[in-house]
1. For relative contact order in percent (Cα under 8 Å, 6 or more apart), which of I, II, III scores largest?
2. For distance in nm of label points 7 Å out along Cα→Cβ at positions 134 and 158, find whichever of I, II, III sits highest and give me its label.
3. From which structure (I, II, III) was helix-only ellipticity at 222 nm (-39500 (n - 2.57) for each DSSP H run of 4 or more, over all residues; to 500) calculated, if the value obtained is -8500?
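Computed from the coordinates by the stated procedures, all read-outs in this text should not be read as laboratory data. Here the structure is a predicted model, which is why all the values come from computation and not from measurement. Cβ atoms are built from the backbone, for glycine too; each structure is taken alone.
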Structure I
Amino acid sequence: MSKRKTPSETDNLNNDFCEFLMELADYEKNINRNVHKYNAYRKAASVLAAHTTRIKSGDEARKLNGIGEKISKKIDEYLQTGKVKKLENIHYDEHAQAISLLTRVSGIGPVKAADLVKSGVKTIDDLNKNKHKLTHHQLIGLKYFEDFEKKIPRSEIQGVEAKMKQIIINELHTDFIITICGNYPRSIRQDV
């Protein structure tokens, strides 16, 4: 059984495709709130991440389960030009960029982000000036926004895991199984 790759892993031979597909997925979820397209882009990124060879054309990608005509055309466009026009347009859309930024704050979803943008809140600085518009959870997300954005070396998380295993198994019960889950780079840094 092979290890399942996440779309953003650097050893992924199709990482560049996965990156733009995940960005499109986030756009569909946060801006358009189109769950169907969001799921389609995420599935395509996962399929490409698991593929063991570099994709050389949209037609080749389309043979994979989960990649249809529209996504295969975006792959061809990217291979020919080095970019995807839809993403270029998104990058120039200030409204979309503001919503995308605000949804990175823990507790702020697409609807709340859109409401905030509509009221003139478009940056983290704006959020800090409008704390009265946030819930308790969102205030905590804002307070620790920079910490949540930091990447932590895998070796550091493995050290945390080893310390947890030592404490839990040795001091509580030997039948426990401890596994660090999630995306290590998005884990919050804490001293053990």
Structure II
Amino acid sequence: MFKTRRMVLIAMLSAISTILLYPPLQFILIPSVNFMKVELSIIPVLIGVFTLGLADAYIILFIRSILWLILFNQGPSTWIGLPMNFVALGLFMFFLWLFTHKNLTIKGYVAGSVSAIIVTVLVEMLLNVVYAIPLYAKFANFNIATMFPGGVKAYLLGGVLPFNTLENLIFAVVFAIVLSVLSRNRAIKFYNV
């Protein structure tokens, strides 16, 4: 019975996460980098972390990523952005899990969220420099050094850094609300709540 329930929950959360990737549901945070959009597909994945565990949440994230590639593929921007998105969301949920998996408290959730935001933002900055910026220039004719006023440094400090910080803060706040509502209403059984 548990295996069936687990498979159904993985499938449901993967499907909901994929629906949240639908382009009209994404939104722009910073007008100067309007190609960066917030998508809330991590929320069902985080529900998976707290109902099934970290390993199953990575399965949900992987299925969601494959479905994104199949359903919403936009060429080079998807092929380059998707691995970065997978790494960023994977890090975010790992650090949140790290501080809350033994005992979920407000202090632990805040510490996990702050750690997740810091680590994720730093890794995303690094990945932009060594991975995304060179590949976008090569395969998408999107040269940040010439297209963004102030070049790469201005793009990183004025676009990537604030966008990723705000996006991850939104993830933490939205999931805190979802977690509070679902655990209070006992709609889903959280294993450590």
Structure III
Amino acid sequence: MPHRMFVAVVPPEDVVEELEDFLAPRREAGDFRWTVAASWHVTLAFLGRVPEPTLDDLEERLDRAARRRAPFTLRLGGGGAFPDVAHAKLVYADVRGEEQDREELRRLATGARAAAARAGAPPDGARFRPHVTLARTRRPADVVRWVRLLEGWASRPFLVEEAVLVESFLGEGPRGRPRYEVRSTHPLGRTGG
């Protein structure tokens, strides 16, 4: 049976807690389905169907891809919506950093996607747009005021030193949401730029 998986960067616990504290008193004001803070991540590659026989090869290839990348610094701050703020289906926290750090993140995503494709678990074809999903709307909505509110928040900078391969179990989490389980951790290996 194929596995539903993704490769991601997970923000540190204190950054997640800080964002959760910022959003907590505001959650009642929006008609959203809020994501669970413990599941917040930046998706590098979504792998909808990973065949069981490819898992070991996938993990080895992700190890190699991660070792080719240097650790880099990011922060969460501001926000946005997909497809746009006037007809949003999803509200997110933005991923920010210096240009060279954002480039390293993009290269890590490219490497993860290439590793998955070579292992026989091709990623979806969506363009890489780094973000942390905070909420989904029940129907398309104007979320301009939420995006403006998020512009007033920024996390501390944090060092990204690993990517993780996560398995998603649909409907097994709180309130019928997905449950995520880290399958493997892939440390970044290069030092310096």
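1. Working: I: 15; II: 21; III: 33.
Largest calculated value belongs to III.
2. Values: I: 3.5; II: 2.6; III: 1.5.
By distance in nm of label points 7 Å out along Cα→Cβ at positions 134 and 158, the leading structure of I, II, III is I.
3. Details: I: -17000; II: -22500; III: -8500.
Corresponding structure: III.
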